[in-house]
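In what follows, structures are represented as structure tokens.
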Structure 1
Amino acid sequence: MDIKVTKASGVVENLNLNKLLSSLTKSGADREQAQDIIDIIVSEIKPYTSTKKIYRLAHKYLRQFNHASGLRYSLKKAIFRLGPSGYPFEKYFGALLENYGYKVKVGVTMDGKCVKHEVDVLAVNENEVSLFECKYRNRPGNTTDVKVAMYVRSRFQDIRPVIKSQYPGKTFKGWLITNTRLTSDAIQYAGCAGLNIKSWSYPDKKSLNEMIEEKRLYPVTIISGIKSGLINSLINRNIILLKDLAEMNVGEIGKMLSLPENKAAALKKQADELCLC
């Protein structure tokens, strides 16, 4: 079945039903539920419907089947809600790395061979030192192009000899991370130049979203109905991962955010559904 859809970038392509099925099952729906949702969506959309509308429909029907699965399907949107600036995303990505065994510093100034550099995330484990440049986008369709990849690599090349002297015996890796997508030229250049890259759905086996899903490291912004003021309060207290909220009790949440017990309990319930099930 060929159904033409319009992506956020304006590109028209056929709707990939297998990809939609996979995203629904990864969010927690069983295969039969996912197929039922796809059948409903296909019956409702017209040619050249935007992928944004298809996402909204998938989210709507997924939540009707399973509330926690519906929230999980909102992951990409939740990352966008970390903005508008990139700093909360840098803190969030640093928190992801900590859960993968790294010691992390966010927003550090480092000496290079020629000049000083502002580095988004410095991560160190037993074997390696990794520097991460985080390119945050607050809406879909904003890709990261080859010029950014070239700029990031040149900075890391300047820092490399200093890092190697400061951390003898450890390997050095420079990374470009984005929450949307990289252009094909950026991917080609990174592969040729030895720049490590990670974005939404790239690479196939170790993408940003898979890194999040593997350990259920959802941002607090994934909670349904949470207001921006509460998001800011949580992030300012370094509670940026939903699992940190799930580990608190209702009384602690209410006191921290000055919420009545019923609202604190509602936040706690959503956190538990996603992180502890």
Structure 2
Amino acid sequence: MHEVEHTVSAHNTDTASSNRIHDDATARRFGFRGGLVPGVDVYAYLVHLPAARWGREWLTGGSLVARFEQPVYDGDAVQVVWAPTGDLELRDPAGQRCAVATPARQATRGSIYDFPLVASVAREDRPPASPETLAVGTLFALEPHRFDADVAQAYLDDVREDLALFRVEGIAHPAWLLRDANYVLSANVELGPWIHVESEVVHHGLVTDGAVVSARARVERLFEKKGHRFVTLAVQHLADERTVMTTWHTAIYRPRQVAEAG
């Protein structure tokens, strides 16, 4: 019988991050209760039910479109449930919907990008994020790094994931890979506090122990809403030079509170 709900004690894994939106003091100045649990970790909570239901088939050809609507805070007992619509909903202890996701056993959007490799930027040379440095069509790349299944057990602990698919079989968790969509942005432009708001992820293949993973990205869209400045990246995730995942990744790269503070 398939799991129909998944309860997790949320954990803020990024309190020491350069993205200070995960820091309690900074987040409170922005009007939040405390530091935000990273969107990629909320994504990990959402992944559990479709991964449990469809397993490797989903990880090689399925998809998940996730929107993060309200903050999730450290220590909150959040619940992920299958809604009657077939969507996944993540709710906080008060029952408020904080995230919603649409899973598909087989993706209908099957594009595989093949972005050219561009030089990565030294950390000290990153330009500030702006409409100029994030112009549509701009290409970014992230330095390759290795997936070590034993080391990644600590990440599974952080996101409270116990599926044998990841624990025993040593397959990379989709949220572990999705972090590279954040990193390819933050490695190439200098960001202040910023907020991950949506990811559309399509799986093309498995990532297993020892694979060398990397990411290439292209700026797809810039827009402004309610004073916030947004960017959407199309991200090509590679493992041993194979495209294993495609992500359309949207973030508020300059919250309105930054502009209001001058």
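Every number here is computed from the coordinates shown, using simple stated rules; none is lab data. Everything numeric here is computed off the predicted structure, so don't read it as measured data. Cβ atoms are built from the backbone, for glycine too; each structure is taken alone.
Using the calculated result 4.7 for distance in nm of label points 7 Å out along Cα→Cβ at positions 53 and 157, pick out the matching structure from 1, 2.
Structure of origin is 1.
Matching task: 28, 25, 14 is the computed value of semi-axes √(5λ) of the Cα gyration tensor in Å, for residues 13-148 alone. Pick the structure from 1, 2. Display every interim value, and only then the final one.
Numbers: 1: 38, 18, 12; 2: 28, 25, 14.
Computing semi-axes √(5λ) of the Cα gyration tensor in Å, for residues 13-148 alone on every structure in 1, 2 gives 28, 25, 14 only for 2.
Upon calculation of distance in nm of label points 7 Å out along Cα→Cβ at positions 61 and 253 from the atomic coordinates, which of the structures 1, 2 produces 3.6?
Answer for the origin of the read-out: 2.
If Cα Rg over 2.2 N^0.38 Å is computed to be 0.96, which of 1, 2 is the source?
2
Could you figure out which one of 1, 2 the value 4.9 for distance in nm of label points 7 Å out along Cα→Cβ at positions 93 and 117 was computed from?
2
Given that Cα extents along the principal axes in Å, for residues 85-172 alone, derived from a single structure, equals 41, 31, 18, which label among 1, 2 identifies that structure?
1
Distance in nm of label points 7 Å out along Cα→Cβ at positions 45 and 237 computed as 1.9: which structure among 1, 2?
2
If Rg and Dmax of the Cα atoms in Å, for residues 133-204 alone comes out at 14.6, 43 when worked out from the coordinates, which of 1, 2 was used?
Working: 1: 13.0, 41; 2: 14.6, 43.
Source structure: 2.
Match the computed value -15000 of helix-only ellipticity at 222 nm (-39500 (n - 2.57) for each DSSP H run of 4 or more, over all residues; to 500) to one of the structures 1, 2, and report its label. Numbers along the way, then the final one.
On the way: 1: -15000; 2: -6500.
Label of the originating structure: 1.
For structures 1, 2, which has the highest computed value of mean count of other Cβ atoms within 10 Å over residues 5-12?
2
Out of 1, 2, which one gives 14 for relative contact order in percent (Cα under 8 Å, 6 or more apart) as computed from the coordinates?
Working: 1: 14; 2: 20.
Label of the originating structure: 1.
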